[in-house]
Structure I
Amino acid sequence: MHIVAGRLFEITTEGEYVWEWNSPFVHEFKGVKNVQIFRAHRYQADSPELIGKKLAAVEHEALNRKWGLMKK
């Protein structure tokens, strides 16, 4: 997993993109607008940390729309 200026993405060993996310959250830091991501973790689909969590995008549609993360 790589983090570049508010951008997270994963690439296979063959060089293919698995997924990508560009943060829409712009902050001002020392007078400069920027996108900051502190930390990202990669979890397997069956990871214990995800047990009981709702992972389907439809479950978070209202929040995603609020932040402009879903196409209308």
Structure II
Amino acid sequence: MIKVGQMVRRYLWGILNAIRLKVNNSMLEAKNECIQRIKKMACGYRNRKRFMDAILFHLDGLDLQPFPTQ
């Protein structure tokens, strides 16, 4: 019980700010879960560039247009 009290005291301002601003990290956790799933499906990538391309492709951050349209 003492450890819980110390932890609450240490993080009190963060807890109060999260409650007041109604924020959470659910979007970040969802993206992290997607990245972990990509890594598991691939069973290893040849290099970091291909891994980053796969992450960007699956998280809709990869532009597939060869040239910008006007």
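Read-outs: derived from the displayed coordinates by stated rules, not from any lab. This one's a predicted model, so the numbers in the text were calculated from it and none came from an experiment. Cβ atoms are built from the backbone, for glycine too; each structure is taken alone.
Of the structures labelled I, II, which one yields -20500 when helix-only ellipticity at 222 nm (-39500 (n - 2.57) for each DSSP H run of 4 or more, over all residues; to 500) is computed from its coordinates?
Working: I: -2000; II: -20500.
Computing helix-only ellipticity at 222 nm (-39500 (n - 2.57) for each DSSP H run of 4 or more, over all residues; to 500) on every structure in I, II gives -20500 only for II.
Looking at FRET efficiency 1/(1 + (r/R0)^6) of positions 16 and 40 (r between Cβ atoms, R0 = 25 Å, to 0.05), point out which structure of I, II has the largest value. Working shown, then result.
Details: I: 0.85; II: 0.10.
If we compare FRET efficiency 1/(1 + (r/R0)^6) of positions 16 and 40 (r between Cβ atoms, R0 = 25 Å, to 0.05) over I, II, the biggest value is for I.
Structures I, II were compared on distance in nm of label points 7 Å out along Cα→Cβ at positions 32 and 56, and the highest value belongs to I.
Of structures I, II, the largest value of percent of Cα pairs over 20 Å apart belongs to II.
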